[in-house]
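Please go over the structures that come below.
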Structure 1
Amino acid sequence: MKVKQLSVFVENQPGRLAAVAKSMGQAGINILAMTIAETREFGVIRMIVPDWQKGMKVLHDAGFTVTTTEVLAIEVPDQPGALAKVMEAFAEHKLNIEYMYAFASSRGDKALIVFRFDNPDQAVASLKKTHVKVLTSEEVMKL
């Protein structure tokens with residue numbers, strides 16, 4: 001149920017995101033989801049791609065520092081209050097969220113959100129006890 005996410009460390013300078021995107025595009029790798037966290041000097045580009053191993057190799061070969069992280073992708077109704085219910089379930093199970101971001105899908109009635117928990121295995125076990133739909137890696141790649 002965990003999904004591999006690529007984390008690319010880049011200098012916070014014009015053109016660095018373009019270089020990452022160009023490397024992935026030239027290799028034929030579609031970026032399904034992406035977020036950027038930055039500081040004044042550096043940034044971390046986090047992304048989910050269909051073939052994380054190929055993506056990692058492409059970026060490494062292009063000179064980027066890249067690592068993988070396990071995240072969870074969940075599906076919630078795309079309606080007011082749905083996120084609050086999920087957050088309440090997380091709090092009830094004492095799950096600590098390090099960060100989150102949403103991504104687009106062809107499913108018009110569902111919202112898809114990526115979460116990084118401090119303990120992904122505990123999060124998976126806890127979420128199995130709730131109404132929260134945790135997507136498998138295969139389900140995410142089909143979106």
Structure 2
Amino acid sequence: MRQDIVKADMGTSVFEASKIMLEKDIGYLIVLEKDKPVGIVTVRDLALQVIAKARDPQKVKISEIMSSPLVTIDPDSDVQEAVETMIKSGIRTLAVVRDGVLYGTFGARDLASHFNEYSEIVTRDIIKSMARLSIPF
């Protein structure tokens with residue numbers, strides 16, 4: 001999970017949101033309403049809903065183009081549940097939320113960056129299980 005959450009208020013313009021994304025080198029922002037996470041806006045949203053439609057990024061608010069309701073996962077969820085939720089929802093980034101409190105985000109980039117570590121853990125678990133069951137390998 002990524003805990004350095006990049007977020008913006010619903011009233012933020014697309015222009016300001018894109019500057020934040022550029023500065024933080026990230027492809028999304030969590031959108032807040034009264035400090036509660038309510039949506040997400042991505043670079044794809046900016047491209048398809050603003051640039052492709054020749055809308056003025058200084059006038060369009062992120063609340064107009066955000067994806068909502070926000071797809072979330074509990075902080076105690078495991079990686080498999082997170083990936084299944086992402087696949088089922090057709091998204092690349094999940095907000096990690098419990099009781100309206102935003103703890104972080106989890107996305108495809110996070111999964112990819114920890115894939116080898118996760119793969120090694122799973123492989124060790126399989127080998128231990130096989131050894132306990134006396135299965136030759």
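We did not get these values from a lab; they are worked out from the coordinates using the rules stated. As the structure is a computational prediction, the values presented were derived from the model and not from experiment. Cβ atoms are built from the backbone, for glycine too; each structure is taken alone.
What to note about this one:
- Which entry (1, 2) yields the derived value 28 for relative contact order in percent (Cα under 8 Å, 6 or more apart): 1
- Label whose coordinates, when mean projected area of the Cα convex hull in nm² is calculated, return 10.1 (choices 1, 2): 2
- Entry that produces -11000 once helix-only ellipticity at 222 nm (-39500 (n - 2.57) for each DSSP H run of 4 or more, over all residues; to 500) is calculated, selected from 1, 2: 2
- Ranked by distance in nm of label points 7 Å out along Cα→Cβ at positions 18 and 58, structures 1, 2 are led by 1, which has the greatest value.
- Winner on distance in nm of label points 7 Å out along Cα→Cβ at positions 82 and 114 once structures 1, 2 are ranked, highest first: 1
- If distance in nm of label points 7 Å out along Cα→Cβ at positions 10 and 42 is computed and equals 2.2, the structure in 1, 2: 2
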